[in-house]
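The next part holds the structures, each set out as structure tokens.
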Structure I
């Protein structure tokens with residue numbers, strides 16, 4: 001296997017229609033692409049997210065799979081999904097990991113680097 005068998009790319013967007021800034025409700029979508037760069041198929045077993053808002057309040061989310069699925073990603077293939085999060089502040093971050101199970105029986109974590117959630121023009 002390569003040194004990083006699973007890589008994760010993230011893009012985010014602010015959901016203006018679902019947000020209520022006057023009520024400290026800021027909605028964001030995040031779009032995930034998981035790439036399997038190994039020689040072995042891997043099943044996404046669970047997720048772990050650490051969500052931090054602009055006040056440094058943290059919440060952790062753990063659960064089986066993603067969006068109700070536990071996809072198996074073949075070598076050289078990718079899996080995409082979108083989800084969302086509500087913050088109390090107009091800016092925040094997320095990071096975490098996916099627990100993966102390779103077809104070879106090897107369980108490992110695929111890290112998700114920190115990414116920014118911010119309303120437009122909040123960060124220069």
Structure II
């Protein structure tokens with residue numbers, strides 16, 4: 001994953017796309033560029049599966065997804081997610097996202113303080 005430094009949590013992507021101050025501030029603070037980010041396959045599913053996702057919002061999500069790397073879940077990520085969930089009681093999607101960052105040696109960018117603290 002040449003050049004990729006960050007794995008964005010779903011909440012950061014939603015916040016950035018909706019220009020929420022906390023998400024925008026964190027993205028700016030880290031000087032995150034699209035060429036240096038990835039998301040988990042789980043985040044892609046979460047972003048595209050909102051029940052009342054408007055067509056305009058869906059277009060924004062697809063445009064974002066076209067510009068970043070989506071990391072698929074493999075056996076290493078699966079095992080790391082199992083371990084994180086057992087050890088820390090995380091919800092399964094959070095465990096998979098955190099495991100994706102951990103296995104790929106990426107910094108997890110999230111607004112979830114518990115999740116952020118877990119990987120530091």
Structure III
């Protein structure tokens with residue numbers, strides 16, 4: 001089914017955006033910085049992909065799940081969307097981790113919820 005891979009990426013990104021919106025982690029806290037960070041990540045990883053493609057390390061492969069649009073040899077359209085999702089996911093996870101660590105530091109908690117109830 002052509003386009004299924006792209007659909008999966010978009011659905012995953014929408015889910016991440018809902019989490020981001022709920023906790024105001026990245027885009028809803030600082031839209032400009034988030035867009036800039038994601039754009040920098042996409043450019044970096046596209047350069048990485050280009051180097052891999054030029055050296056013959058990265059190959060597109062054949063899959064009926066791709067839309068079928070190539071942006072360059074061995075570079076399907078879905079790759080750009082995946083790289084944007086990957087960058088956004090990393091930013092949201094990083095921000096969430098920082099928030100948890102800051103909360104724990106403010107409360108003086110040295111452990112996590114996993115440690116609760118464990119005798120030391």
- Structure responsible for 2.6, with distance in nm of label points 7 Å out along Cα→Cβ at positions 75 and 99 calculated and labels I, II, III on offer: I
- Parent structure of the calculated result 0, given that helix-only ellipticity at 222 nm (-39500 (n - 2.57) for each DSSP H run of 4 or more, over all residues; to 500) is the read-out and I, II, III the choices: I
- Message: Quick check for you: by Cα Rg over 2.2 N^0.38 Å, which of I, II, III is greatest?
- Response: III
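Readers should treat all values here as calculations from the given coordinates under stated rules, not as data from a laboratory. Computed from a predicted structure; not experimentally measured. Cβ atoms are built from the backbone, for glycine too; each structure is taken alone.
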